1. Who wins on distance in nm of label points 7 Å out along Cα→Cβ at positions 46 and 278 among 1, 2, i.e. which is largest?
2. Matching task: 15 is the computed value of relative contact order in percent (Cα under 8 Å, 6 or more apart). Pick the structure from 1, 2.
3. Given 0.90 as the derived value for FRET efficiency 1/(1 + (r/R0)^6) of positions 86 and 358 (r between Cβ atoms, R0 = 25 Å, to 0.05), which of the supplied structures 1, 2 does it correspond to?
4. Rank structures 1, 2 by volume of the Cα convex hull per residue in Å³ and report only the one at the top, that is, the highest.
5. Work out the source of 2.0 here, i.e. which of 1, 2 gives that when distance in nm of label points 7 Å out along Cα→Cβ at positions 262 and 382 is computed.
6. One of 1, 2 was used to calculate Rg and Dmax of the Cα atoms in Å, for residues 142-285 alone, giving 16.9, 52; which?
7. Tell me which structure, out of 1, 2, gives -9000 once helix-only ellipticity at 222 nm (-39500 (n - 2.57) for each DSSP H run of 4 or more, over all residues; to 500) is calculated.
8. Upon calculation of Rg/Rh (Cα atoms, Kirkwood Rh), for residues 118-181 alone from the atomic coordinates, which of the structures 1, 2 produces 0.94?
Structure 1
Amino acid sequence: MGDAADVIVVGSGPAGVAAAVELRRNGVERVVLLEREADLGGATRHCSHSPFGMREFGRVYSGPAYARRLAAEAVRHGVTIRAGYSVVSLHEDARLTVACNGVVSELEAKRIIVATGAREASRAARLLPGDRPVGVLSTGALQSYVALHGLMPFRRPVILGSELVTFSAVLTCLRHGARPVAVVETLPYALARAPASWFPGLLGIPFFRGAELLDIQGRARVENIRISHGGNLRDIACDGVLVTGRFLPEASLFLNSGMGLAQGAQAPAIDQDGRCANPLYFACGNVLRAVETGGWAFREGRAIGAAVARDLAHPVAVQRVAVEFAPPIKLVVPGYVRAGDATTGALGEFQLRFTARVRGELSLELDGVPVWARRREFLPERRVLVPMPAGLQAAQRISFCFREG
């Protein structure tokens, strides 16, 4: 592959492409984008619906068209693209072990950005009960069938979940000849915000909140599910079960890298510029906290790409202060703050998630002094943004606190 790169970006979804393009815009010469699939775009390649790209490109795209636009942007800005490359391991000295067409080799760079995205939890990970017939799929598998092979694997599925991706799955089904017979959520409320959560009802699709899946039944393929709802048992005839949401960061590369994972996030721990514990590595996009929209990931990738360009030009000493928190707060991104640096970081806000539906006061304290607070109801997996206050980099202790009531 020639000389070592200035920056290697791992993953070509919206965050990875945006980071690579921004590096080139900032004058970084040798930017290499690695993608394990044959085409760029990440999960958006499979999303055969809109809207994508309005804020990034000023027009609305379907998922596949958006993926093609991302690829075109990478080419237009002179990013070196290496498709079909799977990263096997990360090494301490900004070196990657990669595999391509059965050949294992190593690539080197001055900095590496990991933007490997997220994946949905499988049926096995969710411990779903019942038989094991054909017809139980994730949203990603469904969209791959439809977008890449032109196949719809069922006609009358039940959809589990109520995250934003759930309603994307409903739309995918309807556009390709399937009509969901029900949407089932274990919580008593939808995880996605309105108006997305109104979607099933507007289409006449029953939406069972607070329902427990008791059984999946079928011999050759799914024939029926049984749920408990409102104290009653209900059988729903169907020919498939679509398992949506409960995303997990695709962070397996970090497990054996020595860099570790952030508290609560199952994702790499970063500072306000996306820098990992090893300062030669950065991360951005949904590998940090599953899951945000493609537009969010794109903007974050662009910001962290610019931060990496600055770091190449003017490396900084890395002294980090951990951001402290406890349940019901699930995660905080960034999980560290680079101390003693007055420059503005790539991430101007903390991003928080909660584990459960709670009401009370969330506050940010610097060295024990509250500098920000908000009292309201917080829902699980909903993004909560907290601005980074002045004086943050001088603090010796940074803490998020939650008091119910």
Structure 2
Amino acid sequence: MIRRLFLSLLALPLLVSAAETPPNIVMIISDDHLWSDYGFMGHPVVQTPNLDRLASESLTFRRGYVTSSLCCPSLATIITGLYPHQHKVTSNDPPLTPGSGKKKGLAKGPAFEAGREVMSKHLEEAGTLPTMLKQKGYLSLQTGKWWQKHYSRGGFTHGMTEGGRHGDKGLDIGRKTMQPVYDFISEAKQQQKPFLVWYAPMMPHDPHTPPQRLLDKYKDKTPSLHIAKYWAMVDWFDETCGELVKHIDDNGMKENTIFVYVSDNGWITNPQTGRYAEKSKQSQYDGGLRSPIMIRWPGKVRPKMSDELAQSIDLVPTLLKAVGLEPTKAMPGINLLDEAAVSTRKAIYGECFTHNFVDLNVPASSLRWRWIVDGHDKLIVPNKANQPDDVIELYDLKADPTEEKNLAAENADKVKTLSAKLDAWWKP
């Protein structure tokens, strides 16, 4: 019996327990980055040697997803472990005021600022990973993209953003400097405190302004200068990730640092305009929703390429478990380091909302689509209030990964079954 138990333990691909000394955590979050635009995901041109190396050293879920294909709600999910309809930050910006004449959410004024305050309160009420980690004495640093006013509103003890819509000073990270991260890590080490780094640079997000040396690598590999600039931005982002990983490893923190990677949403460059193509950002398709997810923890997590489903709602419960804390009852995600939980779950869910809130306090009012991925089947159900002309869509992602052929009409029974699962998850 003892020998059988020993052999069964050896067969496990993951060896995880909460460390005696709480592990440091580094969350790398790319911005507007298509799921296939990495060397390890098979892109024939884009070079990402540092992320490729990180993937090879990680438990890497090639079929990872975010919950929503828009920056602000997706980031709010990553830091709370809740769906947008739970944390209520469903959209990028408050409702447009009548007669403002402004596109999307760029109008300023008292109503706009009051709306942003409501969004920040929603996040505080939902609870965030930095706040929860304070129980274990963690220091935490915010850099890069941050929508919810001052970094302290997310529970961070340190940060760069002071209140700007995208992240103001925080957006210098990656594009201009990495020093604030290194200074923070040094301070945490001096205080002998475990730390969390939120590295969410606005990269490869536009403006696509890569160094000329990187643009030169790609400009002759595509007839579109817009695409070349985006590819160079991915390469530039990859370089910054390599610098960050090297800093941790070279300073003796490799064994006790968990690296987590995900993108906030996808991006496909329109070759004529340089903006995002229809089936990527803000869409209900995998071009906007899919992202590889990685977890590196040397000695605790065995490297493995997995084709099981993973999602951004899983990151907070996974990290809490790793440091010896329990996820809250409201968190719907699973511990990605629990092989049984990963293999048992066959379906994941998500939702996409309007760019601007319809009602800041009623998530369903801003809903555009709900979706479910069950195995390789994907069902998309529109909310007719906001998408009156849309139809139900069903795709076989294995045979049709770019979602070109809608199979709903000839698969009524499957649509009915998946719709029932979707309604059991959340029916507005």
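Since every read-out is calculated from the coordinates, none of them should be taken as a lab result. Nothing here was measured: the structure is a model prediction, and the numbers come from that model. Cβ atoms are built from the backbone, for glycine too; each structure is taken alone.
1. On the way: 1: 2.9; 2: 2.2.
For this comparison of distance in nm of label points 7 Å out along Cα→Cβ at positions 46 and 278, the top structure is 1.
2. Numbers: 1: 15; 2: 25.
The correct label is 1.
3. On the way: 1: 0.05; 2: 0.90.
Here the read-out was taken from 2.
4. On the way: 1: 147; 2: 157.
With respect to volume of the Cα convex hull per residue in Å³, the highest-scoring structure among 1, 2 is 2.
5. Values: 1: 2.0; 2: 2.8.
Structure of origin is 1.
6. On the way: 1: 18.9, 56; 2: 16.9, 52.
Of the structures listed, the value fits 2.
7. Details: 1: -6000; 2: -9000.
The value was obtained from structure 2.
8. Values: 1: 0.94; 2: 0.99.
Only one of 1, 2 returns 0.94 for Rg/Rh (Cα atoms, Kirkwood Rh), for residues 118-181 alone, namely 1.
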